[in-house]
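Quick heads-up: structures coming right below.
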Structure 1
């Protein structure tokens, strides 16, 4: 992987409502944000990693490992409604103004505790080999065919979104995927233009479901920690190289 034309942006807002200071809450004995940063340290220097945060505790936590946080994210980009692309566009603009221009932008969430550097290398190959591709994102498949999904109607009874698929065989339905919540690898031109996933040509880097976990609640933390331990990830073998 050619590393010197790539910027990594880690959006780490401090204002989580459901879990206070979620991004630096301990999981398997380490602040959560350390796990993806540890994995990134296998391939990239700290000069290519830009943590975008509005929170002094997040800044203190990552700077202990040699990652300097050169700016505090504006409050206008730190509310519950600001999307990742707006944050990435701001961070890229800062970096290209103050450091250097880049060709690729890798966005990695602090919650990506099962991030694997090999998946990023594969995504990079996908992007480089397709000039029309704007982005490669991590994804995984749904366990159950979404074409047979149901909801509770106004009377409290089950109703299918697509009743016509009731008798369809699973193998006859198109397999559906969803965002794995780990990373998005963009061409920098797409980020400069503010092209979100709905406006981009996106390829999917498919991950094993067992290596995907979404951390939004305290229960999710327990699930993630259990899965990490099953994969041999815990503080006793935390392979961190200080940047």
Structure 2
């Protein structure tokens, strides 16, 4: 499997480090002191928890984990479909990481591992934009720019949609002088009903669901699907 973050970890960290709305939500609803964050990336969510919480991060990308470890904390390179790091009060899968699991078997394996690890599971994924699903392609557009280590960096994004497969393909191109570096992400899009059935089939029930990180309802036009599930 090609690591889409292999060459962009430092730029990703610079772009998203300041985001905090999701962290505030996770901390406010935290189920206990021992927390496992799957798909932790460079550790933004882990670092946002108070110092009295024991937060562990896991990610498949070694460069992302290397960047996380440089700031301190416990991080592991590993697969969210198959992990055994002990018992936790809660597992959190933030920032759409669960959507990177492309098959039903992959998602079932991840949820089974989560059920073994903790009695509470929080998943945060993008809500499908149904108005855009009928458009198969959005051309490359500017998405972000900033300074990283004194070097100007720009990111563009091109989007491909496959509505029948409920799939998005995001092609990001980073330019920092020289040839652009391409990072491609493929995400599965979940409806609320699909998420609930999937969790119920994996030994959880959905306790609450929100359409944004502020705790708003799942509604037409919301951009997130945040689900808190309890192990049966």
Structure 3
């Protein structure tokens, strides 16, 4: 269903950026020695793996290991510098919940806006509107601008919209750690029901217990490379031991 073939991802990092006209002219008169050098950072290096239909793959690794970048490349948000990703099936990426919201609009308006961004028609959203609201438990706040929402409330609304249909491929990045405990349990149960329905899942979490509980297989990324891939328990234990040294 998903094939990641020798994928590498490079970012150009500038030590200094010209945010103003003043800085632009200052840099014109700087000697070449004093000018900031461009640096490159390889977030992913020659990563390869395959995901079969119905598998639940967990990604573990420290901050900056390349986990979120990998998910964004698979979701099509980023194009790899080198390599190729082949995906067969429609994707629901839950990478940055609420990223498609307009803070000036109400929750009611953002349901239609964010739903449209995810590819849902207005008629479909109308038919599912009450279901979205009931799951989010935000009916009393429908006409409140999202700028006044807490991060947990925003996550509730975004998760409720994103999971209104069961996609073939679900990409989840740390979203089960947002919101209150009751919502975390509720969203985890929703994800389990999608898994039981045959949805293929790619899941990033710093909670090894969540990875062990949900995932059938794990990938350990370390500084952009695959350190280990295989049985969830074995990969998580190996990663944990490395962090304790």
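Bear in mind that the values in this text are calculations on the coordinates, not laboratory data. Everything numeric here is computed off the predicted structure, so don't read it as measured data. Cβ atoms are built from the backbone, for glycine too; each structure is taken alone.
Given a value of 16.2 for mean count of other Cβ atoms within 10 Å over residues 122-129, calculated from one of 1, 2, 3, which structure does it belong to? Intermediate results must be reported in sequence, preceding the final value.
Numbers: 1: 16.2; 2: 21.0; 3: 13.5.
Derived from 1, not from the others.
For which of 1, 2, 3 does semi-axes √(5λ) of the Cα gyration tensor in Å, calculated from the coordinates, equal 27, 23, 16? Don't jump to the answer; show the numbers that get you there.
On the way: 1: 31, 22, 19; 2: 27, 23, 16; 3: 33, 28, 17.
The correct label is 2.
Among the shown structures 1, 2, 3, from which was the value 3.3 of distance in nm of label points 7 Å out along Cα→Cβ at positions 82 and 194 calculated?
On the way: 1: 1.4; 2: 2.5; 3: 3.3.
The structure behind it is 3.
Given a value of 16.7, 49 for Rg and Dmax of the Cα atoms in Å, for residues 42-169 alone, calculated from one of 1, 2, 3, which structure does it belong to?
On the way: 1: 20.6, 59; 2: 17.3, 47; 3: 16.7, 49.
Going label by label, the one that fits is 3.
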